[in-house]
Structure 1
Amino acid sequence: MNKRTNGIIIAIDGPSGAGKSTVARLLADRLGYRQIDTGAMYRAAALLIAQAGIDPGDLSTLESFCQKLDISLVHVDGRQAVIANGSDVTDRIRTPEMSLLTSRISTLKPVRDALLKSQRMMGVGGGVVLEGRDIGTVVFPDAELKFYLSASAEERGRRRCEELSEKGEQVTLVDTIADVVKRDLQDSGRDLAPLRQAEDAIAIDSSHLTVEDVLDKMEHLYKEIIKATGTAL
């Protein structure tokens, strides 16, 4: 295990719609840790690929391009900013177009290899919370504390349906649940870094828990790990 200098690494994996992003952000705030938003990094990569006019299907060109990617997360005026090849792209990566392209490029090896390197460089010293689908299995298999946050497909579909409805989108609960199930199958069945629970991850089913319940449970387990390892809080 690498010697950490800033605390421990906390990995939060799980299926789409389980609340990982919200929990990761709030847990990092509670602990005074840094959140590494891996999803934002993939969005930034998608933006750069689109700006360069690269066809994601052209793996040779994509690999050459990704070797030059420089994507990092920094705190500016109390917010986390995404810097891609020297430019702040924080507000430009949250568009429907980038969401669609991100979904496509995030399964490609050249992109994952490039961002894997960046994520490890940012997190290796510890004091970080990362969330995704392969953090505890691929990115940081030596993370001191791993969680697998899940919820039933029905509950995740309900949450997603509610979120989309609040944005004015016309959706049905049945269709949204079906989309969640389809996404689960895609994520767990893909060849590269499939969604799965690490053997040493602590499973938390949030179906009947509030965000505060989940945070309390994670914080309690964090303190137990800190006490057991003698790591400074």
Structure 2
Amino acid sequence: MKNSEGKLVLVGTPIGNLSDMSPRAIEAIENAAIVMAEDTRHTARFVNDRKKLYSYHDHNAAGRIPQIMEFLENGAVVALVSDAGMPGISDPAYKAVNAAVRAGYCVEVIPGPSAVITALVASGLPVDRFSFEGFLPRKKGARTRRLEEISTYNGSIVYYMGPHHLLKYLEEMKNVIGNRPVCVAREMTKMHEEYVRGNIAEVTEYFSNKKIRGEITMVVGGAALKSDFFD
């Protein structure tokens, strides 16, 4: 490890309820010389000095990483946060971590909320083994192949998706992997938090005549679970 005060700090932030921001996370952001944020508009709520706030996301990570390395080389503490939850989950934080580790800098993590873990533990489905699959591919053929690949997995499976995709993806899942038990977690930690549990057919019926809002985390039962798991 380099003999340098430069340090990369990954900071977990709330997935909805701002009260979930830990004192340690607030202190880490306040003490950092630089804050790299997936969405600077969200993170600005926690940053008093906006001049130290920089964007870091999928579209600019390649250009930002050399800049992060320069900050670290100069002895700066760089905090990295995602839009919400733990950085590194479905975002390019791992690229910055990899670059910092390869260069010999210290990497620290301030744990915080995670949509994946929150949905899993609330789902009622087995959590002793699980796979986080993130967002399904945009193209239907690629989605079908991805679902087929994991169709024999016996652990719970976690997906992210937008509300406008929910019913379509439920239908495709039923056709490819069968009428599995699922839990749809919506608006977690917010005022309109909702967990809908049942098999795919039941959950589809529940949402079929509703206006679906809020980002969704879906937990799908493994191959060995029967469709009446929640009955």
Structure 3
Amino acid sequence: MSTITWQSVQAEALRRIRSREWPPGGQIPHEADLAEELGCARATVNRALRDLAEAGLLERRRKAGTRVPLNPVRKATLDIPIIRQDIEARGLAYGYKLLSRNEAPAPPEILSQLSLKKSSQMIHILALHLADNHPFCLENRWVNPVAVPEITKTDLSTISANEWLVQNAAFSAGDFAFGALAAPAHIAKALDCATGAALFTVERTTWAGSLPITSVRLCYAPGYRMLAAI
């Protein structure tokens, strides 16, 4: 039985790409040939190359084989952050206030984002996250109770919907949009900033298969910097 792992096959493939043994634009050997060369199962090679393709380091096309791209596009994967952990990682004390929670029909733009019918009842949550007792982030969220019925019985005054959903709602897809917003009066009041102040915003939707889970807009207080690693 072969002891060659897909990780070792991937490491060898990366070596060949970086050394240009497999040059940009060039086609790499077929999976069966690589498996024979490396002494492993074809499925092992397939697993290793699939990950490299998902990372943008290979291009795989049906009936056309696998190539090293001329202009590799590195793909980023973003985790859904827990705001509490973001604040605590900055060395600040976390605080949280549930401002409102109610069941209501979602506005047309949310229904459109989530492909829901006009009659769909959703849970609307407005919450303020604090850092050292100062406003940090305003969470404006719509949750589909059909996707996560347990949330209807959850006390969201003791745990934020952000944290509860990360811990309890398994999602399969989602999208992020980053932007800027001139703070309208009601958001400026919540974040204790001047009306018209520039705010960093994150809009996100998540899905479980074809079932929408949530749509949220996060508005951060002036001066917020997003920290990320590559």
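Just so you know, all these numbers are worked out from the coordinates, no wet-lab data involved. As the structure is a computational prediction, the values presented were derived from the model and not from experiment. Cβ atoms are built from the backbone, for glycine too; each structure is taken alone.
Could you figure out which one of 1, 2, 3 the value 2.8 for distance in nm of label points 7 Å out along Cα→Cβ at positions 66 and 82 was computed from?
Considering all the candidates, the number was obtained from 2.
Taking relative contact order in percent (Cα under 8 Å, 6 or more apart) for each of 1, 2, 3, which is largest?
Numbers: 1: 33; 2: 21; 3: 14.
Checked 1, 2, 3; max of relative contact order in percent (Cα under 8 Å, 6 or more apart) sits with 1.
For helix-only ellipticity at 222 nm (-39500 (n - 2.57) for each DSSP H run of 4 or more, over all residues; to 500), the calculated result is -15000, so let me know which of 1, 2, 3 that is.
It traces back to 1.
Work out which structure the value 17.7, 52 belongs to, where Rg and Dmax of the Cα atoms in Å was derived from one of 1, 2, 3.
Value 17.7, 52 for Rg and Dmax of the Cα atoms in Å corresponds to 1 out of 1, 2, 3.
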